[in-house]
Structure P
Amino acid sequence: MSLRPDGRDLRIIGFYLGKIAMALALMMALPLLVAVPLGEWDSATALLAGVGIAAVVWQMAEWRLQTRASLTWAHGTVVVALAWLVGSLLAAVPLFLSGHFGDFLDAWFEAMSGLTTSGLSVVQDVDHLSYSMNFYRHLTHFAGGQGIVIVALSLFTAGGAQIGTLYVAEGRDERIVPSVVRTARFIYLIAGAYLLAGTLALFAAMSAAGLGGWRGLWHAVNIFFAAFDTGGFSPYSSSIAYYHSLGVESVVMVLMVAGTMSFALHYALWNGRHRELLRNLEVRTITLTLAAFSVLALYGLARAGTYTGTAGLFRKGFFTMLSAHSGTGFAVNAGTLYVTDWGVLAPAAVVAVMALGGMAGSTAGGIKALRIGLTVKGLLREVERLLRPESAVTVATYHSGKRRILQPPALIAATTVLLLYVLTYLAGALVGLLYGQWEVTETIFESVSAAANVGLSVGITGPDMPRGLQVTYLLQMWLGRLEFMAAFALVGYGVSLVGRRR
């Protein structure tokens, strides 16, 4: 695609977007396996409507836009950017028809939150949402977390080599294995293995807590989707606090850690390279930041007298810190308590780890541990260079899969994206302040949660939130998932297209 796109470029982009619509149609059909046996016919009708619309979009693309043209890097970035917008619009159809959303914008927000694994929710009366529609909400986490764009295009088309151009555009740093098709299949192999083990572990924990039978299994599957894919949706408004179970919370913490690990790290462990856990820059970075900010949060909670006893501090404080750092957004207390009862230090620590995020190439959002680690190493290298003789050569190295030398382009890219995240966090907070309903601490908390795809909330996000702020958070979730570059490419493409027509 040139800087002056033409009809051929539009055909290529539309054709591949049709493949995304096909994958979404298949995803929307799965909850019918819950709706039909339970007799939830209203939900089944809503799901079938979504399947039908997505299938029509796919067939129209196949019929009118069929092409054998190569997918270039420029095409790939535009496809990815549009996929999350178009995909979330299609995924919003069943939600809107469920009757639990005030208007289509609410349903679109929920779908975008699900597919970007953010977890902020505006559903009305989620406690009485049908089993099948609630399952569908959580399934959007699984689809979005595993990279529905990459998986759909690599498994359902013959252009696997060309589709590799999409991989970085979706916010993933590099392929796990040389073939992007094999990469997609490995991602789903890992996800499938965790799905089996995680669901069984959660079911056992829930059964021990008194929630057994098919309802316990239903809860286990939903919570697995939200935990492993660092999403944060929950079947009930009280989130993980609903279960009142240390066992459930413990299993969830393990799954959140697994979800925030990069798939490249999973691949290394899968192949027996266990030393990677000790040498990997991201593992070291996220371990240090989680430990440091958790100590700060626990000290702040103890000082504020929020919880009595070590057990309460750990279950509430550390769980929240891990949930925030992993980008999951599960809560074990009401969101308003972060403002009213948590003092100053603990909420600040939560905001900090939400902003930092998980590992690159994982389902987590935020700045990412790799960029933080590279930025710190770059700063230390500059300090070392200033202290050493001018003739000395200063080289910074790091380990990420293998020993690497920190090159200026990698450092520039890391710091650029870091700065973009910070600016996005501040912009969202400023928009919230303009409404004059919340303090700056509240708007910063909510803005970071949206842009970092976390999902923790102090109560700003909800069915009655201002529409302008809702659109702001929706765009933040989209930008955070794409890590900006694909979105910039889409804007550039749009400007070029308009310029061509003049």
Structure Q
Amino acid sequence: MFKVNLQLAQTPDESTRHLLPPHSDTTPFPSTYNGVNPSFGREMRALFNFGPDYVPLNHGAFGTYPRALLEYRMKLLRDWEERECLFSLHDYPRLLRDSCAAVAPLLGAAVDDVVLVPNATTGFDTILRNLTFAPGDVILYPATIFPACRNTILSLQETTPVRGHELPLTYPLSDAALLALVRTALTTLTASGHRVRAAVFDTIASRPGVRVPWERLVALCRAHSPATLSIIDAAHGLGHLDLSHVAAPSGPNPDFLVANCHKWLFTPRPAAVLYVPRRNHYLLTTALPTSHGYLPPATRAAIPAETYFQRLFAPAATADGTPYLTVPAALRFRALLCGGEERVRDYCAALARAGGDYVARRLGTEVMDNEEGTLREGVAFANVRMPIRVAPRGFGRAMIPLVHGDEGETTRGWWGRVAGEEYGTYFQTYFYGGAVWVRLSAQVYLERGDFVWAAEVLREMCERVRDGEWRGDGMGGY
């Protein structure tokens, strides 16, 4: 058995106390729990919304949030409907500003440099569709880019002169090797007459779920050319990694960063933060969709760029923005009930490491990491290789268990269906680098027993793959 030995705080630590919103009847902590602090694991799970027969091992896919946050959002919706015009025109803008003020310190940012958007993909799309491109312009991105972000770049190729340049790479890759690949790509593209207009990097990639040395990549791009804009996809960053240095004077200071709040910060879906330093406010001329905040060039030239930036992302017509308004309550929950951001991060990273190692031992495989040991550093994911051999079509059926490389989606669909219907869970399985992997997520509502259970379920399911049970199952997965 593996153990996670972390001492939980019973009161918020000083590093997070300044993040707490003022206590009021709209931020229902700590009175909801009568001052009792639950332990991480089973006690904390009771404060979430899970069904009694469900084991949540894929937090990174959609995120989730405590029951109190669900109740708070319902209260906001009721308040809105009780006086819809007054709430829309007076209460909502004030509460939205409170949310921006609450989340900005997590990025070390000024409140005027952050706005809230539905999700990281929307923020990414908004950034790129506001940029102007000329023939020869290139957007550099790694092969591990989130598929929706890749699609944004492909879509731009239809309507603008820009072209995407995908950087081929396969993890486990050392940080040094990744930096060398990016440096070579920047040099080669520039030498061939291209302008690298933007470079896209993750804080933590999605599949595989590994940490990326994004700070050094931002510095590398800036050193190559100040004209290369760095765009950071921190979909898995906020509430997962310490990002308080993002906008610090001596920090990485990327040109843009977008981070989900609903993934790891415990807000209801959808909610994300878009960070744009003041120097780049002028680059964004419209939100998506274009709404009431838009002004034509002649008119917006008369107001400061930072004022226009905030105006763009003011309430957009009839959209339900209540998830945005839950950010202060989510942070209060994490501070008062979880002991602060640092303790959440430490517990999740330690549980992912210990839990992933245990599952790998039971499967007789390994957890993905590089020679430097940085891919798992501070990460609440464990990417465990499955004991399933993969071969090209027609290679030979004596290899057991055997999956052909072109059967990936069918196999993935089987894993998703059977895990849900028969075991009450979901495994994020994926084909990568010639192998089958499962990405397990750690969270404060999980404990070591959940990973012990997961290991036995995975062993059993691998036996069923050996028997060929999955063949013919065409369901897709998430």
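For the read-out relative contact order in percent (Cα under 8 Å, 6 or more apart), a value of 22 was computed from one structure; give its label from P, Q.
So the calculation was done on Q.
For structures P, Q, which has the highest computed value of FRET efficiency 1/(1 + (r/R0)^6) of positions 62 and 214 (r between Cβ atoms, R0 = 35 Å, to 0.05)?
Q
Out of P, Q, which one gives -10500 for helix-only ellipticity at 222 nm (-39500 (n - 2.57) for each DSSP H run of 4 or more, over all residues; to 500) as computed from the coordinates?
Derived from Q, not from the others.
Read the figures in this text as sums done on the coordinates, not as results from a lab. Small disclaimer: the values here were computed from a predicted structure and weren't measured. Cβ atoms are built from the backbone, for glycine too; each structure is taken alone.
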